[in-house]
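Below, each structure is written out as structure tokens.
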Structure I
Amino acid sequence: MALNNILESVSNKLGIEEGVLKDLVERRTLRPMEYHGIGYLVFRREWKKFREGTTILVKDGEVRIVHGYPSIQRILLLKAIPRHFIDDVVVEEKLDGYNVRVVLFADQILAITRGGYICPYTTARIRMLYEEFLRNLFKKYGENLVVCGEVIGTENPYVQHYYPEAPTFDYYVFDIMRDRFFIPVTERNEIIDDVGLKRVRRLGVIDKNDLDSVKEIIRKLEREEREGIVLKDPKHRVKALKYTTSYTHFHDLELGMKYPFDEGRGFLFSRILREIWKIYEEGLSEEELEERAKRLGLSILKPAIDSIKLIEEGGAVYEEYIIRVPDIKVLDEFIEYMDKLGVHVALAQVTTLENGVVKARIIKMKETDLEYRRILRTGYSPLD
């Protein structure tokens, strides 16, 4: 679809001058994309009432705004909970995956990433699993709804984390939006349960002052090696909050420090900061603090040193993941999509399974590999 046609349709529907839209495209605030005959614009940063990650879909003059999912405020101290909430608090599990909004537009089920892009792979996998359920939801409760959930499992190109209940790929709903607003938690649960979709685990409904219950939930998640919690007002009268476990902090560091030049120093500092305040609030003894410090140090140093040794021994530092698509066409679309986003990947192995399903092993080289090779060759630091 031609860009001018997309801009004209959006301008007519939303009352934004075409010149303004063109300027936003030139300044890269808006990015034009296309998927299966649907043209769309992605807000790469916030602009006026449009959140970052907002997507404007266009086809045959029809225009649909899919508002971006708002960022959730992270808390470092649990004592922030009573100040923030009004009365009751719904405590739900925070899953380690990637945020996906699902909509029905132009009679197509579309999966939109947090950044606002229609991912061909995610769209295909969610259709394979839940298209009938989702179409039923939109037909019964309204095509203006936006289903918000987390994709988890090891077969995806973004966040690979093994869950016993979702070892390869699955989708768990955590919110439903009507326009840009969340519907109440009870209504959300009724809709999800009625159509047979999966939803994130509810860990409790507590009084905002009952921090002991929150701490016990966190301790249980630590033992289960789970990511953390999201705290919500039942009617969304105030914004949600999130809090993560020490297990997640160390697990993230171990993964990130395999590729320190890719993840960046901000990634490292944020995880350490979260653990500092968690330790402070827990009031650990000196012995417990030493044990936590050892765990923190190993999670930073060991994966980085292992990567250096791997290169020194003739190996390479890269990320590898498996995806499964209904046919080879979707695989080609996904590779092209990643290339448009500036993410260059290579197919290492492609296998055709039963019913034409294609399983692909994909390799993504890392900047860390180049930097480590340069350091090993010259001894010079790339950082001051």
Structure II
Amino acid sequence: MSVIDEIEQSHVAMTAIRRDIHAHPELAFQETRTSNLVAEKLEQWGLEVHRGLGKTGVVGVLRGAKGPGKRSVGLRADMDALPMPENNRFLHASTNPGRMHGCGHDGHTAMLLGAAQYLSRHRDFEGTVNFIFQPAEEGGNAGAKAMMDDGLFAKFPCDEIYGMHNMPGFAVGQFAFRKGPTMASSNRFDITVRGTGGHAAQPHKSVDTIVIAAEMVGVLQTLISRHKNPIDIAVISVTQIHAGDAYNVLPGEAVIRGTVRTFSTEVLDEIEANMRRVAEMLPQVHGGTGELKFHRAYPPLVNWDAQTDFAMQVALDTFGADKVDANTPQHGGAEDFSFYLQKVPGTYMFIGNGGGEHREASYHGMGPCELHNPNYDFNDDLLPLGSTYWVKLVSAFFAR
């Protein structure tokens, strides 16, 4: 692996930053400490720093020594943590109960800071690099959209934009790419079924909302198996049913909640229309009524072909063909980086986090090192790899 020597020499410092962020996790739009740390580091290294986009977002602007030029590139890292407990007992475990960096955003931030520090010392390019430290990626909070709504691309134009996420289960330092639809859309639904409550011993005098809700769960699955082209990928998951609070009372209302995932907006449009039809008409068969509320959180993440080819070539040139997966499978998770890609050409890639062997056996939670798991921890061996990659991408971008 061709890690830049100067970045490798900063490995200990980057690790300290990453573990400090890990120990102090902050939730969406509350990343005050983290954004202050990021801004202070960028200012220390001589970057132009802008705070407050998307409430707690930070943008560091670095102009090349050969002039600002006409070309610009955006590099993005997310900063927020998850509302979950941490089982790990190492020294950098979360000090904020019920909050944890269980997705590696602490590592993403540290990798991008490492690249910013190096490039601040080596500005031998003509153009502008925008280092985008984004809040609120998790939980459908759409920090990317919040930054865009605050004028991200108007204030800091980017000809192209790139993002990276660690991936447990992929070999350490393995880079994975995919053109086109890569991550799913994320959408939430609430279906309210209304009937007539009554005595459980006299169901004929009621409109039983629980029976309707139970039938509706099965019918919703036929929208995937019988009303969608089998070639298209989509998932409807019912995750909640709420109705009643007594043994002998038929409730007058039942609520069904869940999620829908698709890899195209067209398929999503079709599924939402069919769900609305089922939600409104099926209860009528039994004498009740139904209502659907559908919330589109994140659109599908669709990578641009040319930018994916470019980003992949950087990885090939830097680390070799054995470290590059050119056609990684689609991922059912969602990412608000998708909002950026609707406006600016770019790609979102993955870097392997390994299988969890990096965790000290005596101090981690002894469970799987998977994303959104209380035993997860970012692999610090990735820090110089990710930082080197960002530097090489910037160099190749301006050399084109």
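Listed values, structure above:
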item	result
Which of I, II yields 14 [relative contact order in percent (Cα under 8 Å, 6 or more apart), calculated]	I
Highest-scoring label, criterion being mean count of other Cβ atoms within 10 Å over residues 145-152, among I, II	I
Among I, II, structure where FRET efficiency 1/(1 + (r/R0)^6) of positions 257 and 329 (r between Cβ atoms, R0 = 30 Å, to 0.05) as derived comes to 0.60	II
Structure from which -10500 was derived, helix-only ellipticity at 222 nm (-39500 (n - 2.57) for each DSSP H run of 4 or more, over all residues; to 500), options I, II	II
Of the structures I, II, the one that 1.11 was derived from, the read-out being Cα Rg over 2.2 N^0.38 Å	II
Label whose coordinates, when mean count of other Cβ atoms within 10 Å over residues 81-88 is calculated, return 14.2 (choices I, II)	I
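Since every read-out is calculated from the coordinates, none of them should be taken as a lab result. The model shown is predicted, which means the values in this text are computed figures rather than measured ones. Cβ atoms are built from the backbone, for glycine too; each structure is taken alone.
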